[in-house]
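Below you'll find the structures, each written out as structure tokens.
Just so you know, all these numbers are worked out from the coordinates, no wet-lab data involved. Keep in mind it's a predicted model, so treat the numbers as computed, not measured. Cβ atoms are built from the backbone, for glycine too; each structure is taken alone.
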Structure P
Amino acid sequence: MKNKRYDWVDVLKFLGIFYIFVGHFGWNSGKFYYFVFQFHVPLFFFASGFFFKQEKKFKKFAWEKFISIMIPYFVFSFIRLFLIAINNSYSMGTCLDWSISIVKGIRNTLPAGGIWFLPCLYLTQLFYFILIKLFKKKKFVFVVSLILYYFALYGLKNNPLVLPSMFWNFDTALLYLVYFTIGNITFVWLKKLDYQKLKINQKIIFLSFCIFFFSFSILFFFKGRLYFGGFLWHPLRYTFDLFATLILIFSNCLLAYFLKNVENFKKIRQNTLLLCCNEATIRLLFTNFFLFLNIEIQLSTPLITLLYAYLMLAFGEKYIVSIGTKIVEKVQKYFKKNSPLFQKKNILKQERL
């Protein structure tokens, strides 16, 4: 059975990928640069937890997730490498070094910046699967994921926020697992949200939360992280970061709820995974397209940067994603047909016949 469609989730994922694009413009984004980097990656892990489904067998779950997550990662990583190798006239040795980096999948070492998210998400889902199997109840899984959050920050040799260093972002997955867990737990209530069906007292409570979340978000945007947490004792800063990030995430959930009828946002959401994979590739092709037309783009203001980011999204969704989807589907189809699980199903069908 396919997952039920929630319009506000579609819009939320659009907002997430839009923040990714905006954040990667750096200082050209103005205050949006620091603002979106506080929560845009956790937002993706949070939303990824919504539709987690528990399988009985770990092997089957791991293989199916590998096909759906890691195949796009490898396909689009090497497409990106191919394009930048042509654009920058890379030597064979340089291409080999980049290929090794792709296999390792460590954040900040890849030819495409945002694509590190995929191997990290893959491991996060495996971690969550194992914890659910071990502890059964989600509240216990949340406690463990919270412990792993602090362990990743203080117990590892390298802080994954500063210097990620483990294969497929194992260390970063330990850090972001808590957001995936919270997303999976809270979606039970979030998906039932219907403002029109609330009673008067419930509407008052709901609007009070809206005022608080949006007020905090606006103040955070203008004042920044240091205004709130800069004075805190260092270990408490990461605790503040967790709470602040969750408030900003829930603020975006509310924003998505209010924007749920915007059709363009919902359409782009359907391809957020591929857009995330190809953010750097879309940027490269989009920029070179304007150079081909002898048009120089100057992102002189944050507003122009936001508009440019949206145009990149629309361009990528219409042209790049459609081609990439066909390539990924063919590779995934090959792996499914040649996987031991698929062959085992065919043998069972033949035996029944």
Structure Q
Amino acid sequence: MKSLVRSLPLVLLLFTGSAIAKELDLPPPYSPPQKQVSGRIVIWGHGALGGRFDFIEAVVKDWEKGFLKYHPGVKFENRLTGTASAIGALYTGTGDLALMGREIWPFEITAFKEVKGYEPTGIDVVTGSYKTRNRGYAIVAFVHKDNPIRGLTLRQLDSIYSVDRKRGGPPVRTWGDLGLSGEWVDKPVHPYGFSIARGFADYLEQAVFLNGHRWNPEMHEFADLPGSSGGATDGGQRALDAMAKDRYGIAFSGALYGNPDVRPVAIANDDGGPFVLPSEATVKDHSYPLTRIITLFIDRTPGKPVALHIREFVRYILSRDAQQSVLREGGGYLPILAPDAARELKKLEN
């Protein structure tokens, strides 16, 4: 680990430089079938906040408008009242598509399976933002600017923040446990982060803790202040501002927050790397491990085909036409690139 810490700066420079230079690889344009499809599609879930704040509704409407040019016989009904409504509408048959603004919770999968006897099929349709508030921004680990560490694995983050340590890492108490030497070898690790009552914590429990739910009781939690709408009153900013005064701290937050006394750390999925810094490029191509995804769920009975009009609309969403809508109307959301779109489209195959 100590040699890894010393060699990381060059590795990171090469990796992030090539990622930034890479052209935006959008999926191919939509190719409609010879015969037009028709039918009714009811979409529930993520959209707008009471008509006062548009999260993704403009994108959805643009998808529908573009799709209707090819299939004018399809009728859409939008019930974009919030993510909490999405999965319930799907397993009760009220909705055809469930659009999530966050990761699906385990109990939502359990509820669907209890009713239907199988799990819902999730299809990734939009990439979360790099650093735009209310757009599923990537989660970033920050340390104090004086801290020499250059990279952490998901197993190490699990060992810092989780009690269960399901990734199998040893307990972390000092920065020496994470590979630092010299004056840092016996210095304690002080964890900071969002309030664990927030959805960010649910995401980290899935992505980092492997569904462990017990957090390090030493973590300093910071909630949004009442009425917070960004800036110094957000929990993410408050956590970083507090950690900036603690040379031995580490904090989960977002790239939209920050101050001159903290810096982001590169993250690797496993000990073999690569260690990837958060950036718009590495979030777009999903190489940054804590990138968040917007997923559309469908009710697909195992062994049976997806209804033609649903199948074609999902195909359209994962085309260049619709992903350009994400760039144009998404307000910070990022597109699904060609390799990921191709993988998701396979979920529609018979």
Structure R
Amino acid sequence: MRLSPSLALATSLTVLGTACPPTLSRPESAAHLDALAEGERHTRHGRHDEAIRAFASAAETADRRVDRDEALYRQSRALRDAGRDEEAVVILDAIAATRPPSRRTARALYDAALLRFERTDDVPRALQGFERVVREYPDDGLGGRALHHWLGYVEANESQEAALALLRTLDASLAETTLGDDLLWRAHELELALDRRAAARATLARLVERHPYPQGERWDDALLRLAELAQEDGHREEAIAHLEALLQRAETTTMMGSYTLPAFPEARLRLARIHRDAGDRVAAAESYEALVDEFETSRLRDDALLELSAMQRDAGDRAEACRTLERVLEITEVGRAAREARARRENECAGE
């Protein structure tokens, strides 16, 4: 029997509201799998109404709660594709409200909030949804997305001060979650925007301490930013200390191929430039060479050698500078670095 789109939606809500909780141990029914596959075929061909009906049938015939929620979630997606946002929100709200939470709970809550935020006029409920995702599911990847929308709205419609106050409030309860470093990172950005550099540095220092590598996803960015701020403020030794702290972790980390962060070679390059600009060519050369030796897959190796060659040339060691240019061409045969190395070899290395 074919259901009308409206009847399909009513059936879906009945399934959510009255069905006995499917067990997690029973296998998926053949009828459920057939209806799910039918829904996906209709979706691929843009037959939204047919997809809506098929996913409703898949939800009705599901043996397990997890399968039912998945079918209903896909039905909400088909409703969104059909431009029936209000109906999609109804299903998403129902999935999010079902207890205990399941695999689709956080996603349904976030998608309902995003639909309200972007495609309806119900901004207050959208913000409530984003707040729930942030507070209830901070360790889910959706927590960061919800924070982005919620914080952006506060910043745009209230003030940067209000957004910063919100971050401080959230930090008090979510500091130990995986969202904790995002909260501190956004706080330091707002503090810089408000010209509070000392506060921003203190916030970054807390981020480094609370969320160390490898669990902390912002740890390396924080150290690089601390070095950048110190250098801008004329504190050369402090900048070096931050970079060396980052590189010390790189040197003591095992399984480098798995754990090497882009920030490690970036820190080496920045350290080399600081020494070069201070006139310490020996220390600069050591850092350039360390980048090349320690990070064999880094895209910065050719840049390091180009800069090393330029430093050698400016110091009057043309022969060594030309040998370094040849090393660039050993690393890469195409691209900007190769073109620059060939041009400089032609112009600077005649007779070498």
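The table below lists the values:
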{"quantity": "Read-out FRET efficiency 1/(1 + (r/R0)^6) of positions 124 and 212 (r between Cβ atoms, R0 = 30 Å, to 0.05), computed value 0.55, structure in P, Q, R", "calculated": "P"}
{"quantity": "Parent structure of the calculated result -0.58, -1.25, given that log10 I(q)/I(0) by the Debye sum over Cα atoms at q = 0.16, 0.24 Å⁻¹, for residues 132-219 alone is the read-out and P, Q, R the choices", "calculated": "R"}
{"quantity": "Read-out relative contact order in percent (Cα under 8 Å, 6 or more apart), computed value 28, structure in P, Q, R", "calculated": "Q"}
{"quantity": "Distance in nm of label points 7 Å out along Cα→Cβ at positions 60 and 236 - highest-scoring structure of P, Q, R", "calculated": "R"}
